[in-house]
Structure P
């Protein structure tokens, strides 16, 4: 069983990264990597989760929850930054685990990352479809309900008729569009992502700037509502519970590390891309939450879902008449928010598909998966065949499976990856203390241990059926490893 723990050498990984003839094209600078991180982090979660966390758990102190969640992410982010600067190879946590804990753990994390990237991309595509239908409805363009839902979903029309879905066509459309863009080239994808990031960040800044003038300080009293007597319902326990909920608005920064082999100067730029994107999003999130709970009382967000919490806040941005009725000053802002959500989701899908293809690229180069996943297009220098295969897989998933089935699987898969990266930093500091590190995680082992503890606590808080699905998924992965991967591993000979 010794083959389970065989490792790839750091020198071999670095030599592989330097082989530009057979590898991916290095086109990404620090700015592109920061934009890539922001593109993956800011999705619709900011617009939809914040109101619910304030209304049900933390009140105005949801801003503190964002800070706590950011600190938990920072622990993992610092560990990712050290690895990304040391091992500038496509593959992220999979590659790091291969160098520190051996092939079997690397396989587990590589297989697990499918939950974060491919399944995550399909889930986001389904939500993108829902918002594009809403946005087109503003302009009296109505797509048939049967063409925007999976066969397992149904919708009630205005006349009361219940229509069953057939295929979620908009979800397929956005997956195909983003996949073809990735096939065309990483630089082109980064350019489009930069435009999308600029758009959604602009909308967030506009919301903050316009709303700041309508903040009512009375809405911040009490800033931390008294606990109701039950854990998680306001008070400090509510702040912690809200931090666990909104943590998932941050995930995605790790996708930057999957593009290490396409960075121009990975040793310098990878830590910048990971940590700066996380810092920028943290500041935006805190300001957004501060304005949102300032223009409207946190109780007003009760029962709101989708973009409704933000819509409630926008409706409070105006002057009240003698009867206390507020006339919104910026009714057009709701359309802008939906546009930002669509842009945000599109960039998240693109970065998730990029991350997935790069993880399988590395696993294929190592012999653990078929060669098709590591074939590089002679002109575009991208893993085009892998991109097309995942386009098919994710499209089918998005077209025919309801989002609720796998939403939490994405979260548990991501947290498991974070835990293993934190463990890996401590292992490599012990086994290879003199290895060159362009960036060092501070206060080792304290920072990695805090990262492990915070991520495990959030994993434990997830429902039991999510753990069951994870175990089933890993069991399928074990069958593939023992049936194919261990025999075909490049480390065999």
Structure Q
């Protein structure tokens, strides 16, 4: 009854205010800052790869840059699967730790690592065997030189999938234990390894696009082994015992898959949508003949704009990743008030961080565009794309990508999957197709792609915001069912109604 009284008083706006200390300000900073730095290093690698690759041969590097961006869309599709399993593992581990169930968290960790590693080996084998078929299916309309570069790049990048799977799993488990400094250190070393080997293979050995791919492969190997080593340390609450006898646990796998599969479907459809819109630009009539070579300014412009735009979402992505740990552990405590408190706090941090990062990217974009060794036409188109994207990103990004992280941390995966897929198909794919295809008449090229993308952000924000405001997300995490005295308060309310009716 005391609990019921406190809740009623709080609802009436009395001056009683609960102080939550699950994550102090310092603890939040120590969690978020390393993740943001790691995100910056990881996402900027694509930009540096593109910059260095654009100078891998004499003349404009449009075909090499386009090949890298095209293949990255395919490899990112596969990587999204590993990310989804990492999300599932992070949410489960965070909720177990919040509830004080350390042994259950340890059992789930080993299951997560093994299943993602097995899946990655299968996907690597398929990617190597179907290299040409996949490239031609999706980007067959590209020029011959672009296709040849894409074949080479994809062969080498596919070999990195098992290492990416191990890293994603271990990094997610480390972050769930608030050890994001370790993953940041791994990302920092990997970043400089990539740059060093790219420079060696491209400028010294003159290996062209193969050099870019090899540098990336080597940079993927180190963080996988480093984070796996960290996960074996006895000082961890959650650790992986490599040589311990392993047996698949159906219940634990079901828990992981229940979260990972919807997230994986969402991520894969999202990535498929990004591939489709690039295909729309590739097959439309945007090609021009420059010095006897067929060139598509729209595809290279999109590649450059895509690379630069990654800078603007660095802070947002880092905060979204941190949300899985913060909100997940709050959910594990079973205190709905605490969950709401940290949702508000993390969204405020997301808005501030996103605004600063977008403003920085906006100011830096003209300088970054001049660094790329591409044609003037492509550079002008890329600038228009960035203007549209960055203008909308100020307001929409925390809602369209931060709120899904909140819902995932509350195990509300199915809604996130459905809403994200619907928005992507309607806006990012459907609207983009209308704005780029010949028969509709708009013929906007890369600009149409980015208009469709920001429209997708707007719709996602509306859908996920509505879900949060409705309160239905609470049922997915069991917060309503497990809330202290919930059953008793319901019975008291029903009894009061019956008494009044009498």
> If relative contact order in percent (Cα under 8 Å, 6 or more apart) comes out at 32 when worked out from the coordinates, which of P, Q was used?
Replying inline: P
> Which structure, out of P, Q, was Rg and Dmax of the Cα atoms in Å, for residues 120-391 alone derived from, given a value of 21.5, 67?
Replying inline: Q
> From P, Q, which structure was distance in nm of label points 7 Å out along Cα→Cβ at positions 136 and 456 = 4.8 calculated on?
Replying inline: P
> Any idea which of P, Q comes out highest on mean count of other Cβ atoms within 10 Å over residues 168-175?
Replying inline: Q
>> One of P, Q was used to compute helix-only ellipticity at 222 nm (-39500 (n - 2.57) for each DSSP H run of 4 or more, over all residues; to 500), and the result was -26000. Which label is that?
In response: Q
>> Say we calculate Rg/Rh (Cα atoms, Kirkwood Rh) for every structure; which of P, Q gives the highest result?
In response: Q
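No lab work stands behind these numbers, since they all come straight from the coordinates. The structure presented is a predicted model; accordingly, all values stated were derived computationally and were not measured. Cβ atoms are built from the backbone, for glycine too; each structure is taken alone.
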